[in-house]
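Please go over the structures that come below.
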Structure P
Amino acid sequence: MHYSQIISLLCLSAVSGLVSGAAIALPALTASNGTTANSTASGTTGKPVFFHYMIGGITDAHCEQDIKDAMALGVDAFALNLDTVTASWATGTVASLFNWAQTLGFKVFFSFDMTGFTHPNQFTGFLQSYVTSSAYYQYNGRPLVSTFNGGASSFTFGQYTVSDGYKVELEQVMANAGHPIYFVPAFDDAPVTSSFFNTFPCLDGAMNWNSWPQNTQGNIVVPTADDQTLLTAARAAGKTFLMGVSPLQFKHIDSGNNWYRRGEQNLESRFGQVLSMQPDFIELQTWNDAGESHYMGNIWPEPIAGSAIVGYTKDYDHTGYWQLLPAFFKAYKAGATTTSTMYPTNGAVAQGTFWHHTLLAAGTCPGDYLGPPGGVNTAEDQVTAGILVAAGQTGLKAVVTSGSATLGTQTLNPGFNGFSFPGMTTGTVSVKVVNSAGATVVSGSGPIAVVNTAPLCNYNFQVVGLA
């Protein structure tokens with residue numbers, strides 16, 4: 001069951017009642033849920049930046065806050081993940097988001113979650129009612145429409161092929177209604193091959209949903225093989241490519257939803273991968289998917305109240321990522337091909353974030369009936385940091401400590417510095433940036449100490465912004 005379905009059930013219920021001391025460095029290529037992001041240049045120029053946004057039953061005020069925060073970061077649009085168009089909690093949130101997007105000058109579009117639909121006729125009418133809104137995101141003069149899944153062989157909708165099904169039952173229906181769409185789905189349930197657009201000729205573009213290594217791939221940097229395959233295929237076919245960016249996956253809900261997909265060597269590597277590959281769009285996964293722990297924006301209490309999700313997300317704020325995102329977006333929109341011009345956006349000489357899990361990889365959680373998540377064998381006891389350094393700044397170093405031990409010191413260069421230190425142990429994790437005189441420039445300490453035994457097998461990341 002995809003997370004939006006889990007949120008759907010919860011909301012329906014609610015509405016009803018590295019060698020120690022050696023860093024792994026990448027080449028140059030503390031916030032809270034209520035904190036408003038610093039303003040940046042408008043996200044309406046250059047290449048589009050999207051955030052995948054899970055629709056849950058949240059308040060109108062929270063819809064407003066999410067849009068204001070996304071705009072301040074330089075985001076162009078939310079891709080609204082929707083698996084029902086009949087539940088009032090969902091339609092109410094959609095209406096609020098469109099209203100605030102229109103008022104504030106933001107954009108949104110639909111990403112229909114095909115784990116919740118069996119045929120486009122279940123949502124085309126709903127889609128038609130929104131594509132005329134000034135807040136609906138358009139690309140090349142057409143409203144952008146996406147999906148999660150929907151590429152499996154069962155999605156023919158009575159036609160001969162899957163592609164024919166979408167062409168007849170979605171694209172032609174929308175065109176006949178006077179609203180031809182720009183269709184860029186994320187067919188995570190279809191194989192990525194060099195002949196992808198031969199298999200799905202009806203598409204205008206495609207997204208590779210997999211922004212994490214498969215557990216069978218072991219302890220590797222997040223791979224780009226599928227991204228490159230789709231990008232090459234898209235270029236050859238005159239189509240567009242949407243690339244995903246995400247920090248990790250961790251889900252711990254029930255026996256069928258208990259997994260970890262490696263976040264070590266992920267986000268800090270993905271920035272450079274995106275800039276090197278130059279996709280047509282990027283979509284960060286996600287703004288608010290608390291259930292899979294890859295939220296990078298606000299997560300509100302309404303949709304997850306009373307669920308297992310609260311246990312592994314409470315006090316695990318991820319808005320520390322906001323220290324890095326505006327510089328990444330600015331570089332991407334400017335066409336930068338390396339991270340070397342990702343400078344601080346807050347006027348400081350250094351700006352950054354670090355992250356890590358708070359239960360050791362071999363830790364125990366004897367009171368947790370679910371037990372450790374599948375894939376935990378790929379987790380590592382390391383602290384990862386991303387630090388931006390202003391142009392021309394020299395002599396800065398990052399010092400990483402875990403408990404009473406110094407894990408290592410990293411020399412920092414202008415631009416983006418992504419690095420990890422292994423050997424994390426129990427106790428508080430801290431990172432500080434010092435200048436050549438030894439004075440601290442910025443620093444941060446994780447409020448949650450790392451432990452070896454815990455009541456819950458929680459491998460969510462603690463994300464700490466430096467200040």
Structure Q
Amino acid sequence: MNESIYKAVDKLIDYSRKHLALDPRNEDYVRNLIFAIFSLDGYRPTGETCTDDKPDKVIADFTHACVEAGLISEQDENALADRVMGILSLRPAEIDDRYQAMAAEHGGMTAMRWFYDYCVANHYVKRAVLDRNPRFDIGKLTITINLAKPEFRDPKKAATGNSVAGGYPQCVICHENEGFVGRQKATLRTVPLHLDGQEWFWQFSPYGYFDQHGIAVNTEHTPMHIDHRTFYRLMDFVDQFPQYFIGCNATLPRIGGSVLGHDHYQGGGEVLPMQKASATATFTLADEPDVVVEIVDWFSTVVRVVGRDRDAVARVSARISDAWESFSEPEIGIIPRDQDGIHSGVSPTCSVTDRGYEMSIIFRSNITSEEFPAGVFHAHPEFFAIKQESIGLIEAQGLFILPARLQRQLGILADAIENGHELPAEIAEFSLVDSEVRATLQGSQERSAIDAAIREELGSICERILTNTAVFKEEQRLVSFLENLGMVKL
């Protein structure tokens with residue numbers, strides 16, 4: 001029985017030596033830590049080596065061997081994999097030392113890419129799982145179906161990340177999660193950030209939505225908030241990592257992230273669709289000649305502040321943000337605050353290009369009504385079959401993360417159309433999708449055409465959802481808003 005365990009552990013040790021920078025002087029030590037999990041008191045070297053350059057197979061071989069040997073049950077495989085890979089990974093201080101040395105010699109981007117590759121190699125970032133997610137571009141958007149992400153249709157349930165049972169760590173993104181076996185974070189590693197004189201840290205997302213997706217987290221457990229200094233912190237980040245973008249969810253329920261209790265930003269190495277969008281109008285300011293403001297050609301309400309002078313970009317961004325957060329126009333549903341609290345906020349996102357800093361500011365509102373109890377500027381109910389969760393920072397920029405259930409449900413729909421059947425009762429909520437897909441097909445029952453029509457329909461619905469979130473449905477209202485701030489349209 002133990003022979004298979006010895007072989008599997010030897011392969012893990014060899015993998016770790018090659019890909020996790022395991023020091024040969026520590027091999028006996030980490031091997032014994034692994035054996036201690038099972039109270040194994042013997043060992044015989046097997047000479048097994050690992051030829052895989054990715055962690056998935058060597059980990060699966062190990063956990064399966066443990067199941068076959070009766071050491072664990074199948075449901076414990078993921079927890080065991082996390083614990084063992086945490087033992088084999090460099091300690092946080094060693095990660096930091098290597099990261100800092102690399103940043104000093106080669107720059108922040110080189111260091112960050114090394115760190116990402118390490119997080120893939122130690123299996124914290126589940127790259128193989130991410131690569132299985134269906135993904136396609138349609139129109140101006142990118143659509144993904146995230147097979148690993150749970151769906152939270154109830155915003156109260158989505159906010160459960162703000163606290164954890166037992167009170168330790170305080171929330172799911174606190175620094176104390178690093179190495180915490182209780183939440184399967186034994187493999188989590190972080191690196192420090194300095195943003196606007198504050199101590200923050202960076203960690204990559206294990207089930208990222210896009211390339212090198214990660215979060216910058218305030219080391220202090222303090223609630224999400226956006227103020228004038230936020231814009232400086234975002235620019236500080238892209239100064240250090242110019243090939244990443246960074247952004248902040250609005251800090252309000254229903255339109256923000258799931259962890260409003262801890263200040264954090266999201267970013268990474270992919271240029272999202274909104275960031276590539278052109279401008280429909282450009283404005284200048286007499287008192288800020290080094291900055292231009294653009295209305296972004298996008299489905300929702302977005303302006304882009306562009307300039308090389310970071311102070312000027314921050315001042316203009318703050319002016320726009322402050323003005324929106326106090327703007328009131330009840331006849332179109334915009335009420336900044338009432339007895340239920342604050343309703344208007346912004347989602348800023350920053351990148352650096354050959355034009356300088358580009359600070360995109362997405363106008364958001366979480367106001368509700370009798371007609372739209374989930375939100376006037378949220379996805380409307382006819383689209384809930386596709387997307388009912390909050391539209392956060394990433395989706396607002398055109399990368400939609402749709403629930404895993406759609407893979408099965410849309411497969412049922414496609415089968416029904418291909419076989420000439422009506423919409424099955426089990427997916428009755430897809431009546432809009434069904435009727436629009438059939439209209440596109442015009443009687444065709446070819447599977448390739450059906451699949452293409454469904455992709456087109458997903459893109460169309462996601463465009464309409466973003467239009468639902470637009471606080472100004474007509475561009476002239478946004479033009480007037482900016483002109484009232486002293487901006488002159490070119």
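No lab work stands behind these numbers, since they all come straight from the coordinates. Bear in mind that the values here come from a model prediction, so they are computed numbers and not experimental data. Cβ atoms are built from the backbone, for glycine too; each structure is taken alone.
Kindly point out which one of P, Q the value 4.6 was derived from, the read-out being distance in nm of label points 7 Å out along Cα→Cβ at positions 80 and 448.
Answer by label: Q.
Compute distance in nm of label points 7 Å out along Cα→Cβ at positions 168 and 312 for each of P, Q and report the one that scores greatest.
Q
With helix-only ellipticity at 222 nm (-39500 (n - 2.57) for each DSSP H run of 4 or more, over all residues; to 500) derived from the coordinates and found to be -6500, which of P, Q does the value describe?
Computing helix-only ellipticity at 222 nm (-39500 (n - 2.57) for each DSSP H run of 4 or more, over all residues; to 500) on every structure in P, Q gives -6500 only for P.
Kindly point out which one of P, Q the value 25 was derived from, the read-out being percent of Cα pairs over 42 Å apart.
Q
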